[in-house]
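Visitor: Please go over the structures that come below.
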Structure 1
Amino acid sequence: MPQSLNNILLHLVFSTKNRFPYLGLSIRPGLHAYLATVVRNMGCECPRVGGTSDHVHLAVWFSRTITVAALVEEIKISSSKWLKTQSPNLRNFTWQRGYGVFSLGSADLDALLSYIDNQVEHHRIRTFQDEYRSFLTKFNVVYDERYVWD
């Protein structure tokens, strides 16, 4: 085949270090826009970013020219630096070391966007840890609870 094509939809999830609630309501819109811009600058598309005070979710149409690890590294490094410039309260900000990334089919896009849009409401009754465990179970990811949280 002379042309390389792909259609890979990813659901990317990661938390603040120790799930500290750094991401207040006033910072989230700017952060979400910044994260989407970083993703686009890496050659991917980002139709949605959302989250709560302690974590973010990104819907990403993944590029065929980079790795997931390179994408996440750039997202975390650049957004961490950006956040630290936004407020003295964020000068010690850091993301958790790990992340979760889950592959979905194109038909799942609307459900993913809706899920991301409803994060605040969703987390009134469910913790990030419970949510993340459910993703690991749903996507058959083998994990050791001792190493999931930092």
Structure 2
Amino acid sequence: MRSGKAEKKILPPDPIYGSRLVARFINKLMISGKRTVAEKLVYEALETIREQVKQEPLSVFEKAISNIAPKMEVRPRRVGGASYQVPVEVRGDRKEALAIRWILTGARSRSNKEFHSFDKKLAAELIDAANNTGAAIKKKDDVQKAAAANRAFSHFRW
């Protein structure tokens, strides 16, 4: 028997920018509990953005996240022995989580030829995302296209 919904933990904001979004980003980037390494990478990437774009890095970061956050996605739904890809609206927290995941995946998959360190890759991916280009934007477009293509199954929504 299930005993109700798990309550959301409220994440404290990051120490430098005072942003919960940056704190979530650092947590997602962190590998094997190495928070200081993840923080250093994110803060260096944000400093690189400040130097390259000559804008407030937090606003560029937030613009990148909002550009990547998808509005619709498909979820599989079994109806009478067949699985349908049903388009559903993406809720607030999941939007951010997907955007963060896609940015990190895009940054990790960038080639090592032009960028030698991860913070430079991350900065480039964030700048691209803020300008509506790059791997993360392509991923968002693919997800949105899949949702649009499966609009015929939207009546199976639950």
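The numbers here are math on the coordinates, done by the rules we state, and not lab data. What you see is a predicted model, and the numbers here were worked out from it, not measured in a lab. Cβ atoms are built from the backbone, for glycine too; each structure is taken alone.
Visitor: Quick check for you: by distance in nm of label points 7 Å out along Cα→Cβ at positions 86 and 118, which of 1, 2 is greatest?
Guide: Going through 1, 2 one by one, distance in nm of label points 7 Å out along Cα→Cβ at positions 86 and 118 peaks for structure 2.
Visitor: Quick one: Rg/Rh (Cα atoms, Kirkwood Rh), for residues 30-93 alone came out at 0.98 when computed from one of 1, 2, so which one is it? Please list the in-between numbers first.
Guide: Details: 1: 0.98; 2: 1.23.
It must be structure 1, since only it matches.
Visitor: Which structure, out of 1, 2, was relative contact order in percent (Cα under 8 Å, 6 or more apart) calculated from, if the result is 25?
Guide: Numbers: 1: 32; 2: 25.
Source structure: 2.
Visitor: I've got another one for you. Determine which structure produced the value 2.7 for distance in nm of label points 7 Å out along Cα→Cβ at positions 70 and 102, calculated from the coordinates; the candidates are 1, 2. Could the numbers behind the result be given before it?
Guide: Details: 1: 2.7; 2: 0.7.
Computing distance in nm of label points 7 Å out along Cα→Cβ at positions 70 and 102 on every structure in 1, 2 gives 2.7 only for 1.
Visitor: When you work out distance in nm of label points 7 Å out along Cα→Cβ at positions 110 and 142 for each of the structures 1, 2, which one comes out largest?
Guide: 1
Visitor: Another question, then. To test your reading of the models, identify which of 1, 2 gives -18000 for helix-only ellipticity at 222 nm (-39500 (n - 2.57) for each DSSP H run of 4 or more, over all residues; to 500) when calculated.
Guide: Label of the originating structure: 2.
Visitor: Using mean count of other Cβ atoms within 10 Å over residues 22-29 as the calculated read-out, with 19.2 as its value, let me know the right label among 1, 2.
Guide: It traces back to 2.
Visitor: Can you spot which of 1, 2 the value 2, 9, 19, 23, 21, 15, 7, 2, 1, 1, 0 was calculated from, given it is P(r) over Cα pairs in 5 Å bins from 0, in percent?
Guide: This figure was derived from 1.
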